[in-house]
Structure 1
Amino acid sequence: MRLEADGLSLSGHHVLIVEDDETLNMVLAQILTELGACVASFGNAEDALIGLLENHGACSLVIADHGVPGALKGLEFLQMVAEKWPHIPAILTSGYQLQPTGAPPVTFLFKPWSVEELLSAIGQAMAGDSIMGVLDQ
């Protein structure tokens, strides 16, 4: 796959993916790798949290699906990340409109997403431009 990312480069960045759909996880990892990122993928939020703790929060971006299996859902995981590592930008993905309360500022990416929408969300998150308002609709 060859991406036209309009100058978006993740070279030198570490990105953590939390996505239980193996195909989406693989596609995300491939796109991020194509952009130059080092990628760590997890199928649930509990394992992702352990991975972050073991690496002392060494991460440049987190992309988490809300509907992952387990007691810890994507939004709650991102709340924990924001509390411990407030410098890490985050993208929350979901196929459902969410009504979160007390959520950290995140960029929301509605499923199904296109590559262009993913790249836009990454650019917004990395620039610190959260679009939390989308979640309140």
Structure 2
Amino acid sequence: VPEYQGRGRPPTIKRPQAGWHYAQMVKQRDDQGNLLGIEVRVIYGDETTLARTGEHTIHVERTNLTSRHMNGRLVRKTLGFSKRVALLRAACIWEDVVYNLTRSVKTLRIEVNNGYQRWLQCSPAMAADLTDHIWSIR
């Protein structure tokens, strides 16, 4: 690494800490661009732990997108940021409560076909048997 030549403080290099896991997904494609396979390269961390937790990040990315849509304090490059961590934590807890208790999720609905109703709407908390109805906020 060459000596830092820029202005100001030289950038600090992040060093992996104990408990950090970092993997890279490398996609192999044919000449037409069709996906042939995915190779997982472990940059640092334990391979068995990464295999146990799952190699793909699609579920985490989908959850992060939903959180950013519902919580203005997580949106990038806006003025809605939290100056205090306690307020950010409270906003994230509120977003989790609203999502899990008050919103019906289309993929969790149950087909009933009782003549007047085809689907029974279901929230994530109902699917986990934490409540028996969709809550409302006043």
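Summary of computed values
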| read-out | value |
| --- | --- |
| If mean count of other Cβ atoms within 10 Å over residues 24-31 is computed and equals 17.0, the structure in 1, 2 | 1 |
| Per percent of Cα pairs over 27 Å apart, the highest-valued of structures 1, 2 | 2 |
| Given -10500 for helix-only ellipticity at 222 nm (-39500 (n - 2.57) for each DSSP H run of 4 or more, over all residues; to 500), calculated: source structure among 1, 2 | 1 |
| Comparison of 1, 2 - label where distance in nm of label points 7 Å out along Cα→Cβ at positions 64 and 80 is highest | 2 |
| Comparison of 1, 2 by mean count of other Cβ atoms within 10 Å over residues 88-95 - largest value held by | 1 |
| At a computed 20 (relative contact order in percent (Cα under 8 Å, 6 or more apart)), which of 1, 2 | 1 |
| Structure responsible for 3.8, with distance in nm of label points 7 Å out along Cα→Cβ at positions 16 and 32 calculated and labels 1, 2 on offer | 2 |
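No lab work stands behind these numbers, since they all come straight from the coordinates. Note that the structure is predicted; figures quoted are calculated from it, not measured. Cβ atoms are built from the backbone, for glycine too; each structure is taken alone.
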